[in-house]
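The structures come next, written out as C-alpha cells.
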Structure P
Amino acid sequence: MNKKTAAIAGIVIIAAAWFGGKAWVNSNAAKEVDSAIISIQEQTGVKATYKSVDVNPLSGSGALFDITLTDPKNQTITVEKAFLTNFDRENEIPAHATLKLIGVKTSGDNAELNERLKELGYEKLPLADVTGSYTCNHQKRTLDVKEFGVKMEGIGSYVLKAQLDNLVLDKENVNSGALLLGSMAITVKQASCTFIDDGLMARLFDAEAKRQGIPLEDLKKRLNDTAAQNMAMLGDSPQVKEITAAVQTFIKNPQRITILIRPKQPVSVGQLIQLGNNPAELLSTLGIQVKP
C-alpha cells in the first residue's frame, strides 16, 4: 500500500468512526430527550415532540429540530431549531449552559393582538429567536445570567442580564418548592435590560399621532412633557434628572434604551417588595440608571 492509498484509507476509517460514533451518540441523546419529555409531561402536562436530534461527540453540544410543545389547553409553541452548548453534565443542576432557540412561534389566537398588529402594518407576529446563557456557583449560591434575550425582526430585541446571590441551588430543594419559599432572600447585585428598536416604536408613534390627529413631532413633545411631569413626582435629584433626559432622548429618536440596576449593596427580593409603594426610595435603593 503506497502513501497515497494509506492516507485515503485513513480518512475513510476516521470518517466511518466519526459517523458511526455520532450515530451512537445521537441515539443515546434521543433517549435522554425522550426521557426528559416524559418527565416534563408528568410534571406540567405539556406534551413535546421533535423531528431529530444531532450531537457533536467531541464538544458535547447538541441540536433539536422541529420542536412542538402543546400545553393542556391545546395551545402550541413551535421551534425550528434549538442549540444547546457549554452544557455542564457533571451536576444535577447544570453549573453552566447556553441555549439558543431559532424560529419560535406561538399558535395562540389572540384576536386583540392580531388586530393591533394589522393596525401597525404587520401581517403577522414575526418569528422570535431566543438566547439564554448562565453560570452558577453551587457552593457560593450565586447565579450569573449572562444573557436572556429575545429578537423579532421588524419589531426589536431586548437583552436581560443579572447577577444574583443567595439562591437555593440543589435539586432536592428546588423540587420540594424551597426555591420559591426562599426567593425573598435572593439578592440582586446588579442587572440590566436593553431594548433595541427595529421598527416597532416608529410604527407605534405614527399610529398614535394619526389616532390623535396631530403631527408626529407634536405627539413626541406631549410624550416628553408627560415623562418630565411623571418623573418630577419622584423628586429633583440628579438621578431623576438623568433618567428623565434619557427617556426624552429615546422618545425623540427611539433606537435603543438601557435600564441599569446598580445598588450600592445587594438588595433582597423581600426588600424590593417592601419598597414597592415608595417609587422614589425604590429608585434610589436600586441605583437605577437609564442610558439611551
Structure Q
Amino acid sequence: MRRSFLANKAPVLTGVIKEKTPAEAISSIQNATMKGAKGIDLHLQCLERQYQNSENIKKIVDSTHLPIFGLNYASDMTEEERISLLMASFEAGTAGFDMQGYTFDIKSKSEFNENFVLDKYSFTKYRPKEVVLDNIIIDKQCDIIERVHHSGGEILLSNHIGIYMPSDALVELALFLEERKPDTIKFVTMCDTEDELSDTLRAMILMKKEVKTPVTLICNGKYRALTRILNPMLGGYMVFVNDGYKFDSTLGQLELGCTKQMLEAASAQLFAIDGMNLGEIL
C-alpha cells in the first residue's frame, strides 16, 4: 500500500536524503527514522546515474515505513528526462513527488516571464521565480497532478521564488497555485531584515487561515534558521531537516535531533500552560 505524507499531522519532520547509492540512502533513512523523522525527501539527482531507475529506487522505498517524496533538481537533464525520473520514483512506490513550479518552463527557474505581467495578480509585480502563468504550461502541470492522484499519490508543488515577497502577495500566490490542486505547497523566499521576518511570520499565520492546502513556508537569507523553526509552530506543514551535515548538505536546513527537541519542548510548554499540544493548535 502506498504510504501517505498527508496522513501525518503538522509539523512533519522530513529527513533530507542526498546519497549516491541505494545502500547509502537506506542507511541514512534508517538513521533519520531512529531520530524521529516522519517523512523523507529523497534527492533523486544525487543518486549515481546507474541507480536512477524504478528498480533501485524501489529498494529504497521498500526499506522504510516512512512516506517518501522524490524530487529532482538536476540541471544536466532535459525537462523530459527530469520529469521521467520523478515518474519512475512514483512507479517505484513513493508517496509522490516534489513538482517544481518551473516544470515544463525551465526558463522560469531563473527569471520571471515578463510576458505574463498581469494586473489581475498583485504578486506578479515582484517577479517571483519558478512561478508560471501560461495556461498551456499550467494545464500540463495539472495533467501530471491528476495522473498522480489517479494512482493514489500526492504532489508537493514547490516554488523557490528567490525574493522576499510581502505577506498579502504571498497568500495571493498560494491561492493561485492551490487552483492546480496539489496536496501541499512549498515556498522558499528570502528574509534578510527584521521587518521581513515579522511579515514572513504574518504570511504563515494568514495562509493557515486562508489557504486550504497545507503550506510550508521557509526562507533563505539572514533569518533563515529562525523562520524554519518558528513557521512550523505557526502552521507550516513540513520541516526539512538534516541528520547531521555532510559536504553536500544544505546548511540552511535545521538539524533533525535539535529540531525535534525544540518542537517537543514547545508542545510541552503549551500543554503545561493551556492544556494543548502543538499538533492540536495546528
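Values in this text are rule-based calculations from the coordinates and carry no lab data. The structure presented is a predicted model; accordingly, all values stated were derived computationally and were not measured. Cβ atoms are built from the backbone, for glycine too; each structure is taken alone.
Of note:
- Structure responsible for 1.06, with Rg/Rh (Cα atoms, Kirkwood Rh) calculated and labels P, Q on offer: P
- Structure from which 13.9 was derived, mean count of other Cβ atoms within 10 Å over residues 27-34, options P, Q: P
- Once FRET efficiency 1/(1 + (r/R0)^6) of positions 43 and 203 (r between Cβ atoms, R0 = 25 Å, to 0.05) is computed for every structure in P, Q, the highest value turns out to be that of Q.
- Comparison of P, Q - label where relative contact order in percent (Cα under 8 Å, 6 or more apart) is highest: Q
- Highest-scoring label, criterion being FRET efficiency 1/(1 + (r/R0)^6) of positions 51 and 235 (r between Cβ atoms, R0 = 30 Å, to 0.05), among P, Q: Q
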